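Read-outs: derived from the displayed coordinates by stated rules, not from any lab. What you are looking at is a predicted structure, and each value in this text was computed from that prediction instead of being measured.
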Structure I
Amino acid sequence: MKYKVNEIQISYREKISTLKSASMKNSEDVANLLFRNWDTANIGLRETFKILLLNNANKVKGISSLSIGGITGTMVDIRILFAIVLKTLSVGIILAHNHPSGKLQPSTADKELTFKIVKAAKLLDVKVLDHIIITPKKQYFSFADNGLL
């Protein structure tokens with residue numbers, strides 16, 4: 001699907017039919033979905049930030065890639081993030097990014113970005129259910145499971 005917002009073209013791939021997708025019940029469900037839909041050739045090379053767009057039943061409507069960075073980081077523009085959320089009429093989101101280094105722990109920048117997104121989401125009545133960090137070794141870290149949301 002493609003959306004145009006003031007000359008900025010926004011697109012997300014709806015790899016998963018909302019009607020066929022299962023509800024995301026826990027972080028393991030989310031991590032498994034991310035591993036199935038991540039570019040495995042680049043998971044250990046470049047950091048990428050994505051959002052899972054959810055309906056009211058926590059079924060995945062689509063996965064949108066927001067940014068692809070370098071080896072140690074990527075920039076996320078939260079205005080574009082919320083443009084996508086609002087244009088797709090999503091009521092919940094799950095944040096996700098990879099750590100090419102294999103380190104599971106979130107950085108200070110990861111935590112600050114998450115808190116900034118959560119704060120903005122509250123104003124728009126959008127639920128941020130989790131922020132998942134994945135690694136090339138198919139490990140994951142959940143902000144929600146670790147009390148960071």
Structure II
Amino acid sequence: MYFRKVTIPELNSDKIERNIRLFTLKRHTSLDLKSGSTYIAEPNKFFLGFENNTQIDLLRITTPFERLLPKLIVSFNKSNFKEYKVRLQLLSMILIVVLSAGLLMTIYHSIKSKNLESDFLFILSLNLIFYLLAFVEYKFVTKKIERVINSA
């Protein structure tokens with residue numbers, strides 16, 4: 001379930017593919033359950049990558065201090081490197097579903113009982129914090145992709 005599709009203007013698709021492959025550590029398993037967190041910095045490697053027949057998925061390599069940020073997976077279609085799609089990693093997607101369900105259930109019970117549930121503000125704040133952290137991670141990922149794409 002992709003939530004954002006980005007088109008890259010005015011660049012050569014072959015150059016984009018070459019740069020993506022150059023700055024990516026190749027992995028042989030799906031990135032949905034992988035942790036991209038490491039203490040050891042690989043020189044000039046910004047992403048973990050998984051390639052199948054139709055697309056290349058990227059996961060940003062992070063420091064252990066960034067573990068709280070939801071993980072985003074960027075997918076490039078192998079036939080067209082001029083656009084990419086962004087989605088949440090499986091564990092982050094499960095967390096957003098659980099948080100949203102909790103918020104909806106709290107709203108439902110508040111409407112049903114005609115008074116505000118005591119944990120409504122707590123669940124709402126957890127949802128807002130998750131969305132804020134996801135936005136921060138999205139900004140980090142897009143900056144890294146721009147940096148990789150515009151490299152010489």
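Observations
- Which of I, II yields -8000 [helix-only ellipticity at 222 nm (-39500 (n - 2.57) for each DSSP H run of 4 or more, over all residues; to 500), calculated]: I
- Parent structure of the calculated result -0.79, given that log10 I(q)/I(0) by the Debye sum over Cα atoms at q = 0.15 Å⁻¹ is the read-out and I, II the choices: II
- Among I, II, structure where mean projected area of the Cα convex hull in nm², for residues 43-82 alone as derived comes to 3.2: I
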